[in-house]
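Scrolling down, you'll hit the structures one after another.
What follows is calculated from the coordinates using simple rules that are stated; it is not laboratory data. These figures come from a predicted structure and were not determined experimentally.
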Structure I
Amino acid sequence: MGENFSGLPVTRWVGERDMELAEDFSYEDPQGRVWLVPKGSFLTGTFIPRPLWHFVGSPYLGVSRRAAIIYDYFNGESIDPPLNNSEKRKVNKMFYDACRFDGCTRARAGIMYISICMGIWVSRLPEGFKSTAVTHQFAPKITPEEVMIKAKFEEIYEELKHELDYLEFEELERKVHDRLDLL
């Protein structure tokens with residue numbers, strides 16, 4: 001059949017931010033692998049750190065929405081058995097490919113890829129890192145963790161922004177993983 005989504009996702013909101021898939025939903029990648037998210041799957045959107053939403057958008061908006069649903073499922077805790085590192089890298093590549101297929105420019109797909117890698121990086125931070133929020137007079141509470149996440153993302157983006165339009169995925173992956181020490 002070739003690269004394609006199975007259609008538009010049918011979801012229902014669960015609480016303020018989470019979703020449940022009301023019908024099976026899938027994506028066939030360029031290599032012919034079908035990534036199926038079964039009906040009833042619970043999606044949280046937590047793979048993009050909230051402090052980055054001002055820059056990349058929330059996970060389920062825009063042209064990367066369908067890719068985000070597939071990624072969320074395969075990156076989530078409901079996968080049994082858990083994915084090994086090789087499979088996780090395939091999931092990340094699938095997300096990039098699905099973003100491109102659904103209309104993201106190479107640069108936009110690169111930005112989205114950096115954001116999911118930031119989610120991986122944040123998940124590896126020590127538990128004790130989180131600290132009390134700092135309140136500014138005219139701003140919401142900002143934690144030191146949020147400041148660090150934004151700064152790290154902006155650092156990587158600034159380093160790569162002029163290359164995102166032409167980098168092949170493998171080179172993008174290497175550069176981002178080098179900067180986040182994910183390899």
Structure II
Amino acid sequence: MDKRIRLADIVRDIEMGLGDVPIMEKYGLRPMEYVDILERVKSARLVDERHFEGRIIREEGELLEEETRMAPRCYLVASVGVEDLLDSSIRGELVDLTENGCRLRGIQCNPGETRRFRVTGEDYPPDTMDCRFAAQCRWGTWDPAEGGYVAGYEIQSISEPDKTKLRTIIRLLSICDE
């Protein structure tokens with residue numbers, strides 16, 4: 001499958017301060033693909049040098065370990081709702097989920113914004129699905145192929161009982177990458 005990504009979109013995300021991992025997730029890039037793109041952007045001087053500080057760089061052909069995915073991405077095979085704890089009229093749907101973060105459909109956000117969510121899972125037993133966590137928006141975009149707005153969130157805080165419920169959701173309702 002041929003990926004068609006507009007370089008201007010990646011340049012814009014770099015200039016906005018979006019991190020390496022969120023950019024890779026947003027565009028479905030493997031780390032080495034992203035490094036190649038980043039090196040082309042840098043060599044073409046499309047972005048000011050200061051935007052490359054702290055980004056993935058090649059050092060003797062290797063990636064910085066902390067920039068690789070920490071947990072496998074798990075795609076939900078059933079519809080699981082989520083709502084904003086401060087405004088329950090703001091509702092969306094979990095698309096994929098890990099212990100470290102999630103991708104949501106239907107809730108607009110700005111990178112850097114932190115929200116508190118409750119997994120609603122109205123069709124499931126409440127003791128299994130009522131999970132709450134605070135997460136920071138890492139990226140967001142309008143994606144007609146996804147049926148609207150999608151955004152990636154990094155979980156910032158979650159209680160141990162809620163983390164156990166999150167693991168249960170992942171185990172019961174998802175298929176994970178290897």
Structure III
Amino acid sequence: MRNRKLEINPLALLGTGCLIASMLIPWWGFFTNNNTESFLYPYIIKGPVVNMIGYPRSPQMVLLTWALVISIILGLLGSFTQKNPGRIFRLLSGTLTVIFLWRFIYRMTEIADAFNLPLQGVGDAEYGGFFVATATSSLKPGFYLACAGAALLILAAIIAWKIGFGRSTLPVMTEG
């Protein structure tokens with residue numbers, strides 16, 4: 001029986017950790033001049049805006065949450081699996097996360113426009129065509145952590161393909 005050592009790809013593990021942490025931190029939020037603050041996580045909306053829009057979670061949020069969970073699982077598999085399967089898991093995790101981030105921005109821009117808010121910046125929020133409050137909206141750290149996680153996972157896959165992370169690069173000494 002061969003003695004195998006566990007090889008961990010630290011860059012992929014760090015990227016996956018960023019994805020996990022991003023699930024716990026808001027991705028987008030806004031603060032109004034009425035001293036109310038609302039936050040959007042990948043899986044739920046928190047704050048007074050829930051009463052205004054009538055729901056704490058949209059069907060798209062459920063899809064985003066499951067997509068991120070799948071990316072996290074692929075990232076973990078890529079962190080502990082070496083050679084081609086590990087590289088493919090890392091690349092898939094990072095690439096899928098980039099696609100989800102793009103969809104998040106696209107959808108948030110649509111929603112913010114519906115309420116006359118910029119994705120980032122100051123605007124006069126409207127609901128049903130009536131002025132509600134002046135609001136300052138911005139992307140939050142959770143979104144940027146997910147971006148960093150995706151970048152680290154893709155970088156870990158590229159490095160593994162280019163320099164063969166996990167393979168010995170030392171010459172083998174032979175007798176003779």
If helix-only ellipticity at 222 nm (-39500 (n - 2.57) for each DSSP H run of 4 or more, over all residues; to 500) is calculated for I, II, III, the one returning -19000 is structure III
By the measure Rg/Rh (Cα atoms, Kirkwood Rh), tell me the structure among I, II, III with the highest figure.
III
Comparing structures I, II, III by percent of Cα pairs over 24 Å apart, for residues 39-142 alone, which one has the largest value?
II
Determine which structure produced the value 11.6 for Kirkwood radius over Cα pairs in Å, for residues 47-94 alone, calculated from the coordinates; the candidates are I, II, III.
I
